[in-house]
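Structures for review follow.
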Structure P
Amino acid sequence: MIFEIEKLKCTEFFPTTKRNKDFYCCKVVLSPKSNNYDRFILQQLIKKGTFLANRVNPGAANDAGLKRDYNRILINSIAGLTAEYLWKAFLNLTNIDSLVIETEMEDVAQQIDLKTIENGLTIEVRSSFPRNGLSFAICHPEYQFDIIGPYSNGYKPNEVQKNFYARTLYPFDFNQFNDKVENDNFIVYLTGGATWKMFENEHITVKKTFIPEDEITIDRLNTKSEYLVIPFCDALDSIDLFKKIKS
């Protein structure tokens with residue numbers, strides 16, 4: 001498992017980009033074919049993700065009518081848990097004592113969370129699959145991706161739902177995940193995020209209606225919902241988010 005800090009200069013990819021500041025993200029390279037530790041970690045995450053998917057949608061794997069939804073939930077579960085594990089590893093990487101741990105799973109349909117050990121601040125981790133690559137997702141002037149914040153229907157101003165929102169990008173098509181996760185050079189990007197205070201700033205937030213790619217809630221899997229989001233042009237990169245969480 002290799003962690004590398006990678007710099008994106010968006011103007012080199014898209015001259016009209018809205019991201020004028022360099023963006024630093026953490027590239028994680030895993031090699032489950034040739035590295036025993038990587039293989040063990042990913043096998044455990046696949047096992048845990050399968051258990052989670054079966055609890056979210058029991059019996060669906062054997063139901064032809066629900067099999068497509070089950071397969072999506074299964075991949076979302078494994079990808080979400082992998083994203084959580086890698087953010088935890090990254091945030092704990094330079095600390096003698098661990099900085100964050102996983103939260104207790106009280107509801108299998110809730111989004112993946114971490115929390116700081118010292119003061120219990122929560123970090124929501126969400127992931128997506130930009131098939132056009134990392135630079136497109138972060139730098140494109142029109143179709144850049146976002147930091148996904150709170151579900152808008154439950155949003156209340158000044159009420160902290162999560163303290164931080166972290167973003168993970170898998171730079172390939174969703175349907176390639178099962179193959180990628182079992183082979184060497186499995187690449188995952190930890191691409192920054194936002195603080196709750198940033199979501200209170202109406203100048204950088206947008207209300208967007210969509211179905212998140214990593215949705216595991218059956219009721220919302222096929223129904224668009226409204227979320228508060230912050231486009232990557234206004235988001236914290238991985239180094240800035242790390243500093244915010246650590247401080």
Structure Q
Amino acid sequence: MSLTTLADVLKTMDSVGITEAVFEPDTNGGTLIRAANKDRNIIVFDTIPDEVVDMPMGIQSIKGLLGRIMLFDLDKASLDFKDNGTEISDLTIKQGRKKATFRFADTTRLNVPKKVPEEDSPDGMLLSKTYVDYINNAIGAMSYTGTKQTQTISISIDNGVAELSVYDGESDTFTDHFDTEASDVSKGVWEVAPFKTVMNQSAKHNDDDEAIISIRPTHKIAVFHVGMIDVMVSPIA
């Protein structure tokens with residue numbers, strides 16, 4: 001296992017608020033990651049090409065494992081895994097006289113998705129840093145009224161024009177339009193807080209400071225490319 005790869009994925013998931021995860025070998029090679037935040041409105045169900053594990057590994061605290069890993073030099077530390085025959089159960093990280101342990105969780109007890117609706121993501125839209133900042137400003141402006149718990153953001157695409165709306169949760173809405181080459185999609189609606197978090201991290205992890213988003217047309221899941229993985233924001237039913 002590459003400790004650097006594991007640390008990079010954990011950092012990415014932690015940055016969007018993911019709290020629990022399961023890593024398991026994918027049948028087609030690489031590693032399937034199933035993960036979610038505590039509210040289950042930000043999820044990961046994605047395969048990375050790196051073979052991180054050779055049997056399932058359940059992480060109950062992303063911050064807990066990442067914190068231990070970051071105590072060590074990633075290029076010098078060694079990893080010692082133990083398993084119970086079906087899952088990885090324990091990890092010991094060593095470097096010189098330093099040592100840290102981590103106990104993994106039963107994968108069946110973690111609050112992560114077992115599957116997600118099967119649907120290809122269309123080509124992604126690029127949101128420039130300027131436009132990401134603009135969306136953040138719009139969200140901030142709308143947050144002064146209404147109810148934060150019910151504030152939403154929506155996007156639809158028709159004939160090469162995207163309509164983006166921010167609803168304050170009570171009675172007011174801000175709407176903007178911009179040109180895009182993305183495929184047409186009817187309106188998807190998401191909670192503001194998770195959408196904003198993942199959008200900002202997508203831009204932060206992209207060398208061009210652009211957020212990359214695609215909207216699955218049937219289920220209206222917003223998929224952002226963040227670092228090595230795709231992170232999904234669940235729509236409002």
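For structures P, Q, calculate mean count of other Cβ atoms within 10 Å over residues 43-50 and state which one comes out highest.
Ranking P, Q on mean count of other Cβ atoms within 10 Å over residues 43-50, first place is Q.
From which structure (P, Q) was relative contact order in percent (Cα under 8 Å, 6 or more apart) calculated, if the value obtained is 18?
Clearly, the read-out refers to Q.
Quick check: -9000 is what I get for helix-only ellipticity at 222 nm (-39500 (n - 2.57) for each DSSP H run of 4 or more, over all residues; to 500), calculated from one of P, Q. Which structure matches?
P
If Rg/Rh (Cα atoms, Kirkwood Rh) is computed to be 1.02, which of P, Q is the source?
Q
Quick note: the coordinates plus some simple rules give every number you see, no bench work behind them. Every value quoted in this text rests on a predicted model; they were computed, and no experiment measured them. Cβ atoms are built from the backbone, for glycine too; each structure is taken alone.
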